[in-house]
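Engineer: I've put the structures underneath this note.
A short reminder: the numbers here are calculations on the coordinates, not readings from a lab. The structure presented is a predicted model; accordingly, all values stated were derived computationally and were not measured.
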Structure 1
Amino acid sequence: MSQEYNLTLNGHQFKVAVQRLDEGGLLVVRVGDHSFTLKPEAGEDGTWTINDTSIDHTLKMISRSGNKATVELNGSTREVEWSRVRKEAAPTVARGSSGAGKKVEGGVYPPMPGKITEVKVSVGDSVKAGDTVCVLEAMKMFNELKAPCDGVVKEVNIESGSAVTPSDLLVLIE
């Protein structure tokens, strides 16, 4: 199963699909009509070496905020923004939600507008149904928002201090 993204790199838009080829870390990345087989390896200094079967590329995350990042690729700084292409599940209504809009299966949504005061998970964390993923302050009360299912955190679209509404996907668990 591949993960699909809409990617904007230095103002240019791309459709990208990423598929894990094996447990050894090989990825097949399709950008438009072109496919690449890549092997990413994390370095101890926070950089990544990405081999495309012929050349090693060096990638380092300079900064990240939500779905926007500044990266350094082979010494050149690039601005990247992405959004995940999702297959929408049947509409669900979170308890206390207004029910406006469709919800993504495995998504954590706030039941009311408010402010995130604490984020308790990161991308890659394993969670169980009922684990607290973040804390929402709304109407002078603190609400623990829970994982709707067991799984792995695939997206965290908030940070402490984020203002949110019931239609915002805060955390995605698959």
Structure 2
Amino acid sequence: MNAPVTTLDQRYSDPRASAITWTDTERAIESAELFWLTTVRVDGRPHVTPLVAAWAHGELHFTTGSDEQKSANLRANSHVILTTGRNDWQDGIDIVLEGEAHEGADQRLLEDVSQAFRTKWDGRWEFTARDGKFFHPDGFEVQLFSVTTTKVLAFAKGTFGHTVHRFDES
């Protein structure tokens, strides 16, 4: 992943605000325990669901079962938004991550993502990777999606700031 171009959108920021660095934004993504995934149904209606995710190799990774609504949505339209943050007006950072979800990874990436989940969750999410597939802690196979990020919005609270991180799509 290339470093993003980071700007502060002055239209929606306190005059005293400064842009949130990519390092701080990435740290917030890495440590977030819950994300809300937005996909689009075939008929155009949005679908939103909470899920756990892990950051590895510059991408956010999440799982789903092949018979779940989000899987059906992603087969038709790979564009996603993942949001995370706090329900607090004065503290923290809210994140909106836009990108494209893609399935399929080599064994090394599967193992690295499995380790990222184990490390982040202190062993509570013990995904395993074997034979080019990803397995839920209860032993059944799941689909692993990785999100190639195109834009991340970071909203600072307290001294309100609207930071935009844009990634080169080339």
Structure 3
Amino acid sequence: MLAGLIKFKEWMTKALNGVLIVAVALLVLDVCWGVFTRYVMGEQAGWTEELARFLLIWVALLGGAVAFGIKGHLGVDYFVGKFHPNTQKLMSVVSNLIVLFFAAAIFVYGGSRQVSDTLTIGQMTPALQWKMGYVYLALPISGIFMVMYTIENIIETICLKEEGE
């Protein structure tokens, strides 16, 4: 079971990395186009700054989920590493449960409410005229990935603890 879970995690991480690569490439192109239009054409394209801001939101949130999934999140690993080796696995599970609660409550539930409320009132972005709820979708989507990564981390920690005993 653990091997299948790890393969799924690796596949999910590769897929998210692919999405992040595309988003960062679009971000770079967008910023370059904005600079070109400002300094060469004399007036910046109005949509470039807004698109860059939205892409940065998506990259930051999805990138944070990936960082947590590959155990590259400094905050969690740093504090767990401060405990005695016998306590580290227990504290790893506890810290992952805290992250699970935060990701589920704030990102998934709160983000979903934000998306729903914003779509209901019909708020639009000024330059691109997109529904703002679609921009806010970054919250619940990244939250879902964080929840999946966290559950996998908990299972992996428990299974590795049992194998070590």
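Engineer: Which structure, out of 1, 2, 3, was relative contact order in percent (Cα under 8 Å, 6 or more apart) derived from, given a value of 26? Before the final figure, lay out the partial values.
Structural biologist: Values: 1: 15; 2: 30; 3: 26.
Working through the options, I get structure 3.
Engineer: Using volume of the Cα convex hull per residue in Å³, for residues 41-136 alone, single out the structure from 1, 2, 3 with the greatest value. The partial results should precede the final answer.
Structural biologist: Values: 1: 169; 2: 122; 3: 101.
If we compare volume of the Cα convex hull per residue in Å³, for residues 41-136 alone over 1, 2, 3, the biggest value is for 1.
Engineer: Out of 1, 2, 3, choose the structure whose coordinates give helix-only ellipticity at 222 nm (-39500 (n - 2.57) for each DSSP H run of 4 or more, over all residues; to 500) equal to -27000 when calculated. Numbers along the way, then the final one.
Structural biologist: On the way: 1: 0; 2: -5500; 3: -27000.
It traces back to 3.
Engineer: Now for a different question. Given a value of 31 for percent of Cα pairs over 26 Å apart, point me to the structure among 1, 2, 3 it was derived from. It would help to have the intermediate numbers written out before the result.
Structural biologist: Details: 1: 37; 2: 31; 3: 42.
The read-out comes from structure 2.
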